[in-house]
Structure I
Amino acid sequence: MIAPVEYMIVGFDGNHFNGEIVPAIVDLAESGLIKVLDIVFILKDGNGDVTAIEFDDLEELEPFQDLTGGHPGLLSEEDLFLAAEVLEPNTSAAFFVWEDLWAANFAKAILESGGTMLKGERIPHQVVVEALEFDAQRTDG
C-alpha cells in the first residue's frame, strides 16, 4: 500500500541551490516520517529558458540518494513544465515528491472501513497564523 503522497515546490532567488534545506528533509526521511520519491532542481534563466536537474546529478542533493524510494524520473516533463511556470526569470526551485509514511496506517484504516478521502488540502502557514491571532483577539476582547 502506498501512503498519501505530497509535493512541494520551494523557490529560491537566483539560479543556485545552496542545499541548506537538505538536512531537514534528510531528518524527516531518516526518522521514518516520509519517503522521498523524487527531487528535481529547476532553473529559469533571464530569458525564461528552463533547465531541470535530477537529484542524482546535483552534488548538494547527494544525501538524498540513499533516502529515495528509487523513483528518480517520477516527475514527468509536464510536471516540470507546470512547476517552471510559477518561477520568475533568474530564479530556481527544488521540486520534492514524498510519501507520508506517518499517514500510512490512517490511510489503510480509511480504505478498510470503506471510507473514501473526499478532499484534503494543506493550509498555508500565514492563513493559520492569522486565524489563530484573530481567534486570540476575539476571545481576549
Structure II
Amino acid sequence: MELTLPMVPDIEIAAARAAGNLARELGMASESVDEMTHAMIEACINAREHSGSKDRRIYVRITGTSLAEGNSRIDIWITDHGQGFNVTEARSRRQNLGAVHKRGWGLQIIEAHMDEVGITTGAEGTTIHMVKYGKKS
C-alpha cells in the first residue's frame, strides 16, 4: 500500500495503524507488530521534524509477504523530499548526548526495533527502508 501523508502532528499514527493491520493479517506476533509500528512512528516524526521538505509530505510504502511456515515479512519505506542528512554524524551526535537527553533517540530506536534498516539520503531527500520479520503469533 502507498500513502502520501501531510506533515502534521500525529499523522504517523494513521500510517502505523495501516502497517500494523497488515502485519496482523499476515499473522505477525503482537510484540513484533508493536516494535515495527514504534519504528515507523519514529521515522515519520524524523521526516516531519528534520527534513525541511518544501512539499510538506511524507511518502509511505508498505508491503507484506507471507513466507514459509507461517512467517511473514513487512517492508516499509518512509520518504521525504527534504534536505537529507549525514547518517554518521547523526549517530555520533546521539552517542555524545548520552542517556539523560530525552530527544534524539529516533534513529537508534528504529535500528533497535527493525531487523533491517537502510538509509538513502541526499540533496533530494531521504528514504528509510525498514524490514521486520515475524513469526506466526
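Worth a mention:
- Which entry (I, II) yields the derived value 1.25 for Cα Rg over 2.2 N^0.38 Å: I
- A value of 3.2 for distance in nm of label points 7 Å out along Cα→Cβ at positions 22 and 78, calculated from one of I, II, originates in structure I.
- For relative contact order in percent (Cα under 8 Å, 6 or more apart) computed as 37, the structure of I, II it came from: I
- Here helix-only ellipticity at 222 nm (-39500 (n - 2.57) for each DSSP H run of 4 or more, over all residues; to 500) was derived from just one of the structures I, II, and that gives -13000; the source is II.
- Origin of the value 12.6, 41, where Rg and Dmax of the Cα atoms in Å, for residues 30-85 alone was derived from one of I, II: I
Every read-out reported here was derived from the displayed coordinates using simple, explicitly stated rules and does not represent laboratory data. Keep in mind that this is a model prediction, so the values were computed, not measured. Cβ atoms are built from the backbone, for glycine too; each structure is taken alone.
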